[in-house]
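Input: structures, listed below.
None of the figures in this text is laboratory data; all of them are computed from the coordinates on show. Quick caveat: nothing in here was measured; it's all calculated off a predicted structure.
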Structure 1
Amino acid sequence: MSVHIDAKAEDVAELVLLTGDPLRAQFIAENFLSDALRYNSVRNMYGYTGLYKGRRVSVQGTGMGTPSISIYANELFRDFGVKRAIRTGTAGSIQPNICVRDLVFAMTASSDSGTNGMRFGGRHYAPAASFRLLDTAYRIACSLGLSPFVGPVVTTDRFYRDDPDEWKLWAKYGCLAIEMECAELYTLAAKYGREALTILTISDSLVSHEETNAYERQVSFTHMMEVALETVISE
């Protein structure tokens, strides 16, 4: 029985988009899905199922951070039989050539979180995307005239850091952006034998200090949403 998703097993599709902001989940359902019905409102973490180009797709809010997405990803994979999950999220750029509103596809996810350290008894696990989904998303994005960046990202447990320049070390080693959920999603997908991908829109830059506001993050990152939907239904 799922503790945090108040739905019957058949209410959730095998193909799911995950988004930290439940209002972004609502936006995707209302603007991209037909016949969408809300199956979850526990803690206002909205979940919807509808049709996209004739395929059943769900979109589920997950909240912010590793512990929160861990709850929803575990329950979706374990209790609802989700086969494919694509995170549509936001991130902060840490490279000068990656600007606000650019797309980043996370190939791997480094992390400062202690979650995998505890899970693997101090060993270092390397969470990675499904190559099939990553390759598909890249080809779809290019066909739409988009130019996504592909590479490693950083999953952090801390939005506010004591050292404001800490990100520069990650940038030096080629990481593209910082976000808060990818490493846990990829780890759980591997555990359950499922496919997962993280598609990010750059919402702010730690290099240039440019940023978007909360409403823009909620409703305007539609390229990411379209690519994710096209990818999740791909054969």
Structure 2
Amino acid sequence: MVKAVIFDMDGVIVDSEPIHFESDRMTMKHYGKYITDEELSRYVGVSNPDMWAELREKYQLEATVEELLETQFSYKKLLIGDRKLEPIDGIRELLEQLKGGEVRIGLASSSSREFIEFMLSNLGLAGYFEVVISGEEVQRGKPFPDIFLKAAQGLGVEPSDCMVIEDSGHGVKAAKRAGMRCVGFVSPNSGKQDLSSADEVVCSIRQINHWGISKCDRIEAE
């Protein structure tokens, strides 16, 4: 029986991957470099510090990782501006269902805590999550299981009683390594992701209920 559901944020709670991709491109351009969406898609689910540390070395960027993170976040805020964002279709209803069914709810995102809080406030969803863990708060990011194990510990639930909803290959691997059930969500703007190790793969959040997966055809990520 599922006692807790742990959500990823980007690409699951909100379709924010295009914002990440654009802010990443803008950051690289700021420092005189160019990067493709194909390359960026390989970092979906990876923590920002880990991504920028790798890109900094690969592209010989003169800025520090901290400076790159600050520049990236400033571009994210610029791109969002005063817009009121909407969660991915079915998320509000699923959160209400879980809350009403007394299922514990957590969030484990590779994004910074500053960006997580910014997004949850914009969406009006902060009150649903008992525990929020960012990629900055664990020693090893996805695909290592640390972030999900920390979330389960905070929720007071055994990993085997948790279900994770993830849109990235790195996130699915992390959830399975944590000993949790994992639902892979084919998010339209998350690039080509290998979700094959997920227990189930869905193309709509509405296919998920607090018992698991509703009766529908299983699909595979292309």
Structure 3
Amino acid sequence: MELSNDRGNRMNYLFLLIIVVFISIIIKMHIYPKSNESKFIQWFLGTYIERKFIFLIDIFLGVLYLILYKRYGFSVSFFLYVALASILLTISIIDIKVKIIPDKLIVLGSILGLINILLNNNPSIISGLLGLGICGGLMGIISMLTKGALGMGDAKLFACIGIFWGLRATLGIMLMSTILSGLAGLVLLAFRMAHRKTTLPFAPFIFAATIFMMISK
């Protein structure tokens, strides 16, 4: 029996590794698109050679997916959380690089939220719609009042998260991401790495708060 369990565990970890490698490649291809002329191996090796720290994506995904696996097993929630985390990580990296949140990733995340409602019924349809309307709308209003200090892309991202998590959880994510952003700003100011008018990309803080929600739920 123990040998059977050990074999099952090894197969599960192997499957987890395959998921990490597969999604890592998709994320990198989205962040650093492959030209039509280059072959996959050339692009793959070149990406690692030219960008010394890109392997950190692999390490981060491996650790995160392992934590989610330990928490949820290979359940519906696990695969939904892995997909959402991967989308948010991609958005965060793009936001850091060019301060843009691609609409197509927002749409993909919103579809994922609808799937979560249908399969898990948690949140409920009503809570998901309230999360979309209230959280996305509130951030949209803040974006207009601050004249773009908070981007409309961030408002759309909160609408997407609102569908997935529902109103109550998304409000918690909003609060946590705002606190994290404020603390990061204070640290940068203290070390003179930024000034008062510096705007920080907000998506990474939304990502961090959402990951905390996944792990602690």
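Of structures 1, 2, 3, which gives -12000 when helix-only ellipticity at 222 nm (-39500 (n - 2.57) for each DSSP H run of 4 or more, over all residues; to 500) is computed from the coordinates?
Values: 1: -9500; 2: -12000; 3: -26500.
Clearly, the read-out refers to 2.
Upon calculation of Cα extents along the principal axes in Å, for residues 44-123 alone from the atomic coordinates, which of the structures 1, 2, 3 produces 50, 27, 18?
Values: 1: 39, 37, 25; 2: 50, 27, 18; 3: 44, 31, 18.
Answer by label: 2.
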